[in-house]
Structure P
Amino acid sequence: MVSTAQRLDSGSRFPRVTLPLLGGASLTLPDDWAGHAGAVLFYRGHW
């Protein structure tokens with residue numbers, strides 16, 4: 001997991017991060033999306 005905040009500027013590479021998925025699987029970005037377009041949305045939930 002990424003432990004420090006990193007600002008992504010235009011043209012920056014997305015930092016490698018592994019996210020847990022439902023069912024026990026995981027998704028490693030950007031490796032698992034190599035060669036595909038994608039969007040990442042982080043929803044912080046309710047305050």
Structure Q
Amino acid sequence: MDHLEARRLFANKIGRLRREKNITQDELAEVIDKTTDYISLFIRAC
């Protein structure tokens with residue numbers, strides 16, 4: 001597994017868990033002390 005594949009899998013898992021827990025990107029960003037833009041960019045970059 002290369003770096004990009006691992007990042008894609010991680011982003012997919014974060015998205016799935018976020019939806020299962022009904023957590024918005026805003027809420028996730030607040031919990032992990034990142035901006036919503038960072039979360040969005042990370043997910044879209046995969």
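Quick note: the coordinates plus some simple rules give every number you see, no bench work behind them. Since this is a predicted model, take the numbers as computed values, not measurements.
What to note about this one:
- Which entry (P, Q) yields the derived value 10.9 for Kirkwood radius over Cα pairs in Å: Q
- Which of P, Q yields -22500 [helix-only ellipticity at 222 nm (-39500 (n - 2.57) for each DSSP H run of 4 or more, over all residues; to 500), calculated]: Q
- Of the structures P, Q, the one that 42 was derived from, the read-out being relative contact order in percent (Cα under 8 Å, 6 or more apart): Q
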